[in-house]
Structures are given as C-alpha cells and as structure tokens.
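Right after this note come the structures.
Read the figures in this text as sums done on the coordinates, not as results from a lab. Just so it is clear, the model here is predicted, and its values are computed rather than measured. Cβ atoms are built from the backbone, for glycine too; each structure is taken alone.
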Structure I
Amino acid sequence: MKLDFVKNKKISFIIAAVVFVVGIASFIIRGFNIDIDFVGGTEIIIEIGSDFNEDDVREVVEGVTSNNIVSSIRKSGSKNDEVVIQTKEIDSDTRSRVVEVVCEKYSLDPETALLSVDNVGASVGSKLLRDAILASGLAVVLMLVYITFRFAFLSGVAAVVCLCHDVFVMMAVYSLFDIPMGTTVIAAILTILGYSINATIIVFDRIRANKKSMGEKTFDEVVNTSISQTFKRSLYTTLTTLFTIGMVYLLGVDSIKQFAFPLIIGIFAGLFSSVFLAGPVWATLQNKFGKNK
C-alpha cells in the first residue's frame, strides 16, 4: 500500500511533539551529566577490582575534601570495578589524598590501581562549551544558506527544523541515559547534522525534479511522490550506516560506546525527520507562505 506522507503528516507531527515533551521533561527533571571537559574540574579513575557501592566511595572521598566539592561518583561505563570520581578543581595534594583513602578502603596499591587523573580549568571548560555551541550553530546557519541557495528559503527552514529535531533527540538521549557530555558530544552533533542534511537533500532534490515534470500536480502530491521514490534509498542507506555504527558500539571501548550510542539514536532520528518531517514541513510552509499557495 502506498503511504501518503503529506496527508498523514499530523501523525508525524504528533510523534515529534511527544518526543519534544519527553525530552524537555528529562532536561528539567534529570538534567545533564556534564563532563569536566565543559565545566572544569578534576577526574580520577581508580580500578577497584570488584563491584562496589558508589555511596561508600563518596563517604571516604568527602571525608578528605571540602563540602560540596564532589560533583559525581559513578562506575566506568560497563565496567563495574572502576570508579570515576569527578570533583571541582582540586590541588595535587588533595588529589593524592583522595586516591590514598579510596585505595586504603579497598586494600589497593595506589601505583597500580590509579588509572588516570585529569584536571581541566574552569576557563578552559567554558571555552570548550562556547566553541561547541558556536560550531553547531554555525553549521546550522551555513546549511540554511546552502539549502536556500540550492532549493528555496522555505525548504531551508524545513531542513533546519529537521536538524534541530535530530540534535534535540540526541540531547534527550544524553539526558535520559545519563551519558557524560564531554568533547565527544561535539563530534556526535556535527556528525548527525551532516548525515541528516544529506538524507534531507536527497528528498528535496527529487521534489525539485518532480516539480518540473509534474507541473499539473499540487505541491502536496509532488512532495508525497518524491518521498515515496526516495524512501527505499533512505532506508537502505540508514540500515547500512547503522550496521557499521552498531559494530563500533558492540566492539568498541567505553569511550567509543559513549559516542556511538547517541549517534545510533541520532541516525534513527535523521531517518524519521528526512522521510516523515522534511517534506511535510516544506509542504505546510509552502501552502501557508509560498507564492503558489
């Protein structure tokens, strides 16, 4: 049965609205697990060698640090025997004392148990955050200019709406699953922006071609026909990409998994937006504000 993507656009818009509400709720209730890359501070990773209770580690760490200096204490990804201690920026003596008390509690040798110590100044973290926002914003603006030049301004607006949808979905995943937001989030966002706009351009390019050859048809019919013609290509391309990223997630180390997982969600979001949102949004804008409405 042939799907009418434009006629059933309300279903797509409702799904996007539900995702938006869930995401906003998660932002407010759960917030984000901001890594020290952005906020600055100290991160200490210690291999305990067995499962442990985060509250027990917090208790001994707070015993040798000032109040409210500990940001988070968590297990390292899928490894239940490594603890990640994140605090506000502390000096070398305090860092050494933290490692010492944790190792004492679990009878560990500090020289072998300590895996890494990273210290990022608050000013450096703030600069990284500003650069991340600037890079993402600049990418969206340049894509709007390109789509407007290549197709039309309203199609550019539709493309930006879809890009914002994809980035929002990925950010919601970071919030819902408490994924640490470090520098990898910049790469993930820019990757999704590039992938999504490519899938959207395929649809828009077919719309432009069909608009010339289907002059007697309404714009809604042109859009629906174009999406149907490109649906299999979009689906197969997405599945191929997901297979590759899925292998990276399954076989990669924890830091790679933290990048691959939101990327997988973002690719799914890109498929949904390019097929079910981009064309219908352009058609809606065209019918309301276009010259041939």
Structure II
Amino acid sequence: MSETAGTNMTLDVTIRAMIASRGARGRLVRLGPVLDQILANHGYPPVLEKLLAEALALTALLGSLLKDPNGQLTMQAQTESGIVDLLVCDYKAGELRGYIRHDPVRLAEAPADPTLFSLFGKGYLAITFDQPASDERYQGVVPLEGESLAQAAESFFAQSEQIPSVVRLATEKTETGWIAGGIMFQHLPEGEEGRDRLHTKLDHPDWPHVAILAGSVKDSELADPALPLDNLLWRLFHEEDEVRTFEPVALVKGCRCNADYIASVISRFPESERAEMVGDDGMIRVDCAFCATSFPIAPDHVAK
C-alpha cells in the first residue's frame, strides 16, 4: 500500500484510493470540528444533528468524485409532507455546508430513534454534479429509499449510474462534539478514475471481493477520531498487492454568503422592489439557511 503524508489523517479530511487490480475506487472521510461549526447556529435536536452529520459525511464522499477543482456537488433530499421536508448539503473545493428544514411539532411526537422513512416519508434524493471547467452538469434523481442515507446513496448509483457501490456511514456524539465517518467503494471494471458515467458489469468476479471487505468496516472504526483513515484502509485491504492512495483533502465549513455578495444580488432587483424589501428598522434583511445567519443590508449601500 502506498503512503500518504503531510496531512492530518484522522479528522476533517477525505482521501481517495484505487485498487487497480480489482477495478475499484474508494473514498474515506471523517468529520469532527467541522460538524460542530456547521451545526452551531442551528439548534437542531440531537436526532437531526445526527442526520445532518451523516448527510455531510456522504456529501464529502460524493464531492471527492469531482474532477474539476472548482466543481460543486449538491445533494438534496426532499419529501412530500415528511417531518423533514428538505435536507440540502453541498461541497465545493473542500468546503462543506448544509441545513435541514423540518416540522418541530411533528418531530417532538416521533419516536426517540426514528427511521429514515418516518422522518422523510415519501420523497426523492437528487444529486447534482457541476463542473464549470468542462461546462458539464449532471443530475440524478431517485426515490428516497432504504433504511439509511447510505442505502439511499447505493440505490442512487445503482439506478442512476449503473455503478455497483458500497456506502457505509457512522456517527457518534462524544464529550467534545460530533464525529461522522464514511467509506464508499465503487466497481469500475476498466480501472477508470473520474466522474464520467460508466456502464459496468454486475457480475465482475472481483467486485464481490471488494464489496465484502469494504462492507466489513465497523461503525466504531469509521467514527474513531484516533484512527487515521489510511490505517483503516490498511485494515480492510492489507492483503491486496497494491492499494494506491492520493493526496488527502482537508475539509472546512464553507458558506459562500457575505454582505457584499448579498448586496450585489439585491442590486439586480428594480428600485421599486428593493423599496418593498426594507423592514421597519430601515434595513433589508436576508437570512442564509446554510449558516443560520441574518444579514442586515442598508439600502444606501446596495450597489447600483
């Protein structure tokens, strides 16, 4: 197994791996302080903090599939009259953000450990890959099915891209904050690496071997803040001739809203509409759902 050095390999990082002889690619992620930074302003109950932590780990795994360094991955789970009616996360250049919209009254009436279906009911999962360098945009939409977000992601790749995949996610609330870890391995018979849609053979003899090993990972390993991800990869695949790892990517909280940007957006509205936006305090207030922050913008400071 090749070595990867120079970056903390335990928290707030994702790494890519390739098992060329088996025609498989993999990703591993573990989040720590970044989760607490994202969750800090929202005040979600623990069950929703856990859900968003899992969703952000999955988003980091999916975002690492992007070939374009300026590309963006957006994952959206939307439902019809669910307790959670909207969950949105996105990834861009190692920056993560996400939020949940829900019905607090119905959530309070739900079981202490609700299933994915009891939270979402009937819904769909949409995953969008935007790659501006090649002017490519691809979106896949599948029913939100399974007992977990990991199973929903496996269903997405099987139905939307015909790529056999193993996805595992785990979370833990510790004394210092939330930890979320994840692993994803996919079957690419040609050994190709990238975001291109690939048609694969479901009966490839090497894939069950990789799937069994990747699927054997324990929740305690994924959520262990003291276990470097490259060591975890070694535990799972140490009998392989070569497991190639790539430079890890550090993950940070990233919300792209700021007062200047919001003012520039407001400036595009006609003056009459901008006047209607002004509140009783004389300010135009814009709320960001991602960072749960309200931005007061003075009308005189809106760019012309």
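When semi-axes √(5λ) of the Cα gyration tensor in Å is computed for each of I, II, the one that comes out at 36, 22, 19 is II. I, II: which one has Cα extents along the principal axes in Å, for residues 132-283 alone, as calculated, at 67, 43, 33? Answer by label: II. Hey, mean count of other Cβ atoms within 10 Å over residues 92-99 derived from one of I, II reads 20.5; which structure? Considering all the candidates, the number was obtained from II.
Upon calculation of distance in nm of label points 7 Å out along Cα→Cβ at positions 44 and 212 from the atomic coordinates, which of the structures I, II produces 3.6? This value belongs to structure II. Which structure, out of I, II, was helix-only ellipticity at 222 nm (-39500 (n - 2.57) for each DSSP H run of 4 or more, over all residues; to 500) derived from, given a value of -23000? This value belongs to structure I.
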